[in-house]
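A.B. asks: Below you'll find a set of structures to go through.
Any read-out appearing in this document is the output of simple, stated calculations on the displayed coordinates, not a laboratory observation. Predicted model, so just to flag it, every value in this text is computed and none were measured. Cβ atoms are built from the backbone, for glycine too; each structure is taken alone.
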Structure P
Amino acid sequence: MVEGGCFCKRIRYIIADGVYPSVICHCTMCRHIHAAPHVTWLVVPVAQFEYVAGTPTALASSTDGTRYFCSSCGTHVACCNTGHTDIIDVAIGSLDKPEAFPPTLSIYVDTQLPTHPTLEIKP
């Protein structure tokens, strides 16, 4: 079982064991919401994901996307998009052991910050 949650531990979730892609996103929306040069997401089928403690606050970040965060500590934990309703993107930094899921792909590299080049993805 893969476990994770927010900084203050009020929000906790579990993910069924499996092989999931880890994607580095360079889009401007992710950068602004996370206040980071890029965000890494674990792409998980919704059926494999479950909140087990707390209820995150939803933020409609666009007409297609909803992001979920802890209203106590501010940690962003997930994102859902109407373009792929069968998956949930889980913020890699919210995993208890993020090192278990090295990045497999970079997306929106056309909007990446020039001072933060695309990371080399190793198979």
Structure Q
Amino acid sequence: MNDNDEKYLAEYERAQEVALHTDGIVHEITSIAWAADTLLLGFILEVECKPSNEKLVILAAVVGLAITLYVPFSISPIKVIQTIAYDICREIENTDGSPIAHKLHSEVKKSIPRGNPVKPQSG
């Protein structure tokens, strides 16, 4: 293996690591938001139904809604980074002289175009 092949493989590996790291970040953000929402829901369900508690319950509900709405806004830029990382993988796969024999990311992109539902294979 020559130096050029090693550079391709190192860059390919780093791009895959970045893409997988973004999945970890998404899972962390989502799990923290779900945990916070669960705690707030538990508080809302356990509080006594008194007029004096009404404002506190509404505040807890609004905070829970804000946390839930925060998740897609925080994940959006992270998914852009992941898309860029996978695009780099596909670019390396399709480069002449690339040491990547099996072009996983390119094959996935061809088989499952973005925005199209997956159709079951017959046979």
Structure R
Amino acid sequence: MSAFELGIAVLASIGVFFTLVSAIGILRLPDVYARMHAASKASTLGVSCILLAAGLYYGESQLIRMVILIALFFITSPIAATTMARAAYRTDPDKQFILHYDELAAAEARQAGHDPDGH
């Protein structure tokens, strides 16, 4: 095994580790927001490392494709996580949060024409 192949194996192993951490986080974390955090952060790094390892293994033409996929993944993953968090926030019937100031509720109240601070 050459040093190049060893580097690819290490990169793929790092990707698998972060993907595993993400999966464990999704199963073990207490609420939807913490689960989304685990899914978006750790899996982004894990998938990126796996794609990079695959691109390096299969050659230059595939490496360019994988780098484009990694860039698209880094662009779309935060947007998807934010959208899912807003949807979960708006559909949560309990809304028992420990927040000092709820910026999203204040923005929604302003949009509806109410003053959230009572002024």
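A.B. asks: Ranked by relative contact order in percent (Cα under 8 Å, 6 or more apart), which of P, Q, R sits at the highest value?
C.D. replies: Checked P, Q, R; max of relative contact order in percent (Cα under 8 Å, 6 or more apart) sits with Q.
A.B. asks: Can you rank P, Q, R by Cα Rg over 2.2 N^0.38 Å and just name the one with the largest value?
C.D. replies: Going through P, Q, R one by one, Cα Rg over 2.2 N^0.38 Å is largest in Q.
A.B. asks: Upon calculation of distance in nm of label points 7 Å out along Cα→Cβ at positions 53 and 77 from the atomic coordinates, which of the structures P, Q, R produces 1.0?
C.D. replies: Computing distance in nm of label points 7 Å out along Cα→Cβ at positions 53 and 77 on every structure in P, Q, R gives 1.0 only for P.
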